[in-house]
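These are the structures in question, set out in turn.
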Structure I
Amino acid sequence: MKLYLPSLMACLLATLVLAARTFCSFWPAMVFWEDIIFFLCGLMAGVRLPDFDFILPGLSHRSGLTHSCLPAAALLFLGLLPAAAGLALGIAFHLASDMQPKVWIGGALIRFPLLGSIGMLSPLWLVANVTGCLAIFMEVVAGEPVNARRIILLLCLAGAGWYFWQEEKRPLLPLMALGFAGLLVHAVRSGTFSVQLVWQYFV
C-alpha cells in the first residue's frame, strides 16, 4: 500500500481536476490552479514511481527503465508539462535517495532487461538521471508565471521535507546530490558551463 497510495491519490486528484474542467462552470476562474495541481500530482506519483519495477512484469528491482528520467521525458514529449515537471522532481528525490546503499552490490545496482546489471556504473547512472530530471523540472518551471513558480517552490520544499526527513534516515548525501545536479543544470542553462572550461580546470 505504501507503494501505491501516493500514485492513487495523484490519479484521484487529477481525475477531479479533469471532471471540474468538464462539468463545473466556475472552473475557468480557477484555471491558474490547474497547473499547480497537476504539478503536485506528478510530484506525488514520482516519489514512488521508480519502485514500480517491483510490480511491472519483466523488470527487476532497480530497473534502469523506471530509475531514470524517461517517464518524465515521456510526459514532456506528450505536452503534459506541469505533470512532467512534478514527476521529474519526485523521481529526482527517489534516485538521489537511492545513491547511498550500504554496499554497491546485488539489489543496489541498476539493471536492464536482457542486459542485466551495469555494475559500478550504477552511481553514474543515478547522478546522470537526477540531473536529467532536474533539467526537465527547471525547463518547465522557467515558463510558468512568477506566482506559480512561488507556489511550486513551496510545494518543492514541502515535498523534500516530507520525503527526506520522514522517509530517508540519512538525507545529507541525497540533498547534496540534488544540489550539485541543480547547480550543474543552472550552469548549462545560463551558458556558464562548458566542457572546454572543465577540461582547462583539470589539465
Structure II
Amino acid sequence: MIYSDYSNLSILKKRLGIQHKTRNWLKNITFQTEMPSDHLKADIELAYHLPLSNEKARSESIISPILREVFRKNKISFFSGYGFAVDNTKGLTGNCDYLFAARPELIEVEQPVFCLVEAKKGVVEEGYAQCAAEMYAAKLYNEQAGEQTDIIYGAVSNGHEWVFLKLENDTVLIDSQRLYIKELPAILGILQWIIEQF
C-alpha cells in the first residue's frame, strides 16, 4: 500500500485511526493577503493558454508556480515529487506531490516537515485522504527524528480550487471554505501564514 491507495476517508480511519471533520478552521486565523509577483501573474496567465488536461500539466503550470512563489520569500526547503518512505507497514510510502520542510537549503528532506500539497486533475475531494495520509506520515517522520510537531498542514488543489487541511492529534480538519484561483492573494496569504507557524 502507498499514499495513493488512501483513496477515501474511510480507509484513512480504518488503517491509521485518523478521524475527519469538516470545519471552517481558516476563519479563526489572522493572515495578510499576499499580492502575487508579476512573475507569478505571468505564469498563471500563460497557464490559461496551455492544454491543462491532466494532473501533471495542472500541477506544473498552476500549483508549482504558486508554491515556488512562497518558497522564494521564505527560508525553507521545497520538494516536488519526493519519495517519502516513512512506514511501509502502514502504507506510508510513495511520492508526495509537494512538501515543505522548515530548514532552508536542504538536499534531502529533514524534519520538521510541516506542509504537504496534493495535486489532483479534477475533484479536490478525491485527494483528501491521500493528503491526510501524507500529513500523518510527516508527523511520524518528525517524531522519529525527535521533533514534536503538534499540527501538520496540507492542501489539495486541482489548480483552480484549493482546500486546506489541518492534522491535529488524530483528527484531520478539512476546511469547509474552498478558495479559487481568482482569490490568489488569499491562497498566498494562507500559505505564508502556515510557514510562519514554523
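Values in this text are rule-based calculations from the coordinates and carry no lab data. Since the model is a prediction, treat every value here as computed from it, not as a measurement. Cβ atoms are built from the backbone, for glycine too; each structure is taken alone.
Assign the value 25, 18, 17, calculated as semi-axes √(5λ) of the Cα gyration tensor in Å, to the correct structure from I, II. Attributed to the structure labelled II.
Tell me which structure, out of I, II, gives 3, 16, 24, 25, 18, 9, 4, 1 once P(r) over Cα pairs in 5 Å bins from 0, in percent, for residues 37-132 alone is calculated. Write down the numbers at each step before the final one.
Values: I: 3, 16, 24, 25, 18, 9, 4, 1; II: 2, 12, 21, 22, 20, 14, 7, 2, 1, 0.
Of the options listed, only I reproduces it.
Assign the value 4.8, calculated as distance in nm of label points 7 Å out along Cα→Cβ at positions 29 and 53, to the correct structure from I, II. Traced to structure I. Assign the value 3.8, calculated as distance in nm of label points 7 Å out along Cα→Cβ at positions 101 and 149, to the correct structure from I, II. Computing distance in nm of label points 7 Å out along Cα→Cβ at positions 101 and 149 on every structure in I, II gives 3.8 only for I.
With relative contact order in percent (Cα under 8 Å, 6 or more apart) coming out at 20, pick the structure among I, II it was computed from. Answer for the origin of the read-out: I. Given a value of -20000 for helix-only ellipticity at 222 nm (-39500 (n - 2.57) for each DSSP H run of 4 or more, over all residues; to 500), calculated from one of I, II, which structure does it belong to? This value belongs to structure I.
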